[in-house]
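Readers should treat all values here as calculations from the given coordinates under stated rules, not as data from a laboratory. In this text the structure is predicted, and so the values were computed from the model without any measurement. Cβ atoms are built from the backbone, for glycine too; each structure is taken alone.
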Structure 1
Amino acid sequence: MKHLSFLTRGFVLACFVPVLSVAQNVTERSVEIRTSLSFRVSALAVQKLLPPGWTVPPSTAAANNGSANIGVTMMERLMVADVNGQPIGTGSIRYFVVTTSARNAEGKSGTFAIGGISPDAPGSYDVYLPATTASVERTTEAKGVESERVKETWEFSAASGVKVSLALQYRRGRLTKTHNEVVVRSGRNPDFQRTYLIDQASEVLRNATSTDDRIEAISFKASGGFLATLFDGNETLLSVTSIPWYFREISVP
C-alpha cells in the first residue's frame, strides 16, 4: 500500500470545463458533502484510462501552474432524488471517483470519469468498482464565532483489492459560493455524457498560490488495480478543497 503524507502546497485542478446550455432532460438532483484533491501523476497511466481518440492536454489554468492532471473526489450524497422528488435507491450514498480533463482531434473537450469505487457500481459512467467499504467519519468542533476545526476520515475498498483512504484535519476558513454548468463524459464510452448544474460553497484548504494553508494533518493512501498505476510513488499532491455544501441537478441531452 502506498502511504503519502503531504506537507507541500498544492494547486486546484481545473477538471470541470464550462459548457453552453442546451436542451436537457433532468434526471436527478442531489445534496452532497465533498472533499477533492488534485494530483500530478504519470500522463501515460492516465492515458490508459481514457477511450481511444482522447488525450490529456497540459493544464493552462493559472492556479494549476500547468501541473495537475487528475482529480480525486470523496463524496457523501446526503439526498438523491429523481425529478419528482422521490428517493433514488436509499436516498443517500457514499462513493469515490477519479476524473481528468481530456480533448480529441475534433477539438471537443470535457471532464471524464475514469474510475472509482461505489456501492451502486458500475454507476452511470460504467467505470466504478463495486464497493465492499464506502464510509466516512466526520467531527467538528467550534465555539462562539470562531472557525470550526474539522476532522474527517474516508475509506473505500473493492473486492479486487483496490483501496483508497483519506484522513484530514483542518481549520475552516472563508467559504466561496460559485455556480457552474459542466459536462462529464464516461471514460468507457465518450458518447455518454451528463450535464451538471452546480451550486456550491467551497474552500481551497491548500493551494500554492496562497499562503493560507488550513490543513493541520493529512494522510492519503491508495493501492491496487488502476490506483496502483496512478499512485506509483511519483505522484504529487497539488491541492485540497473542502466542499461542505454542494447541490447539483443532473440532466442528459
Structure 2
Amino acid sequence: MVTALACLASLLTPDATPEATVKGMVDALNNHDWKGVFSRFEGAKLDLVVPQFTKLAGMNGRIPKFFIKMTTLTTNGDMATGPVSVGTQEGTQTTPNYVDDEVHLHRVNGDWKISDGKTAQSMFTALGEISRNPEKLGMARDNARRTVILSDMKQIGLAVLMFANDFDDKLSFTQSTMKAKLQPYLKNDKLWVGPDGKPLDVRINPAWVGKSMTAVSQPANCVMLSIGPKDKLQYFDGQTPIVFMDGHAKFLTSAAAKNIMWK
C-alpha cells in the first residue's frame, strides 16, 4: 500500500507531465522564482543564469503577469509539442494580451524540460537560449530597457492624443505643465521614470505647443515626443525613442533621427 502511494505521488510531482512543466515555468515567472523558471529548461546553466537574470529583473522593475492557455500536448516517446497561447498583463490592463505560440519539450532522465518554441521570438525560445547561454543576458538587458522605455513613451503619446481630443485638438500645455496636464489620462508616475530609476527627460515638440494637431501635414513622420530636445536627443544603446503625431513610436539611430520632421 505504501509503495503504491509512493508511486502515485511520483506521478503527481510538478513536472510529471509536459503540461505541468510549462505551467510550472509560468507560475515561477509570476512568482519571480528564477531558479524555478530556468530549472525547467533543457541544458540550463543554473549557477550562471539565475544570478545574472536576478540582477536583470531587478533593473527592469516592472515585470508583467503571465498567463498560459493550452490543451493536452502531443507526446511521442521522449518528445512533446503542441500549440499554446501566452498572455501578458501589466499596468492598468484589465485583460491579458495573448500571442499564439508553440512549445517543444524533451524528457531528460524522466523529467520533462522545455527546449524551445515556435520561432526565435517565442518566449520559450528566448528563455531557453538565455538559460543555455547566460552571456547573452547583456543584450537581453539592453533590449528589455529599450522595450520598457518605448512602451512608456507610447503610453504618454496616447495620453497626449486623448488630451488633444478633449481640447479642440490643441496641445494647450507647455513643457513645464505637460506632466500635470496629462496626469488625469495616465495616473501612473512611473511612466516618467526609466528602468534605472532616473527621470526620463520627455519633451513635447515645441513647434506644436498651443497649436492644432489637425494642421500637421504628415503626422506619421512628425515628432510629438522625444527624450531630450531636438538638438540634444538622448540615446539608449545607439538609438533614441520618438513618438510621432499619429501615436506610433519607435527607436531611431542618429542617422535616421536627422531625417524626421519637427514642423
Structure 3
Amino acid sequence: MNPITYIATEGPIGLYVRNFCERNRIPYTTSYHTNYPEFISAFTKLPAKWFYPFMRFMHKHAKSILVTTESSRKHLEGHGFKNLVVWNRAVDTELFDPKKRTDIFDEYEHPIWINVGRVSPEKNIEAFLNLPLEGTKVIVGDGPAFSKLSKKYPDVVWTGAKRGEELAQHFASASYFVFPSLTDTFGVVMLEAMASGLPVAAYPVTGPIDVIQDGKNGYMSKDLLEACDKVDGNLTLNPRKYVEEHHTADAFCDIFVDTLVKI
C-alpha cells in the first residue's frame, strides 16, 4: 500500500512536515480545523487579517485542504484559499447516548444548562455565564480561564475536565447545551450533545449554522438568550435523529480516504 502524507496541524510539526514535502516534491493533503487568525486575535486584540498570510502559505500547495463545514469553505475562499474540500464530522453514538443519564445533577435546580469544552477566552463562555436563565449552569472542562471564571461565577457548577463514560453521563444528564463560541470552525461538542439527546442553543456563526436546524435539533439567534428561550420546553426537538442521519463514522472516513494524496 502506498504511503499517504496528511498534515493535520499548522503548528511547528505541521510546518516542518510541509517544508520537508516541499523540498522533496512530495504531494500532501492538509486540514484546517481552527480559525487560528480569529483565535489569536481573541488573545492579542490584533486584527485577525494579519495572520491569514501565514495560513495561506501553510496550505497553498496542498492538493486538498480538508475543512469542517460548507460555511468554513466559503469563509476561507474569501481569504484566498484554494482546493477546499468539506470533511464533515462524526460522533460516537454508542458512547454519547441519552441512555447514559444518571442522577449527578439531581441535587440542582432544573433545567440544567451545560457547556463542555476548553475554558478559555476565545470560547466566549461569559456570554453564556451572564445569561439570566432559570435552573443551573454547568461548565465541564478546564483551561487557562478556569480559575478566574470559577471564582467570578460561584453559582455555576464547575466540574473540571471529564472524559469517556463520565463525560457521556454529564451530557446525558443535562437538559440543554449552550454553545457561545464565535470562533470555532465546527464544534464537535455540539454533535456529542445532540447524540446525547440535548438540543443546542448557539449564535448563527460558522459551526452552528452547519449543524443546527432551527426547530429540529436546536435554535440559533444573534441574541443567545433568545435561542435558549426557544430551546427551553420545545418537546418537538429531536437532536439525536439529526446526528444519526448526517454524522455517521462511515461517511466521515469515506471523505477522508477519497481526498488523501497517495504517493
Thinking of 1, 2, 3, which structure, once Rg and Dmax of the Cα atoms in Å is computed, gives back 19.4, 61?
3
Using Rg and Dmax of the Cα atoms in Å, for residues 115-210 alone as the calculated read-out, with 17.1, 51 as its value, let me know the right label among 1, 2, 3.
1
Matching task: 29 is the computed value of relative contact order in percent (Cα under 8 Å, 6 or more apart). Pick the structure from 1, 2, 3.
1
Taking distance in nm of label points 7 Å out along Cα→Cβ at positions 91 and 195 from the coordinates of each of 1, 2, 3, which one would give 0.7?
3
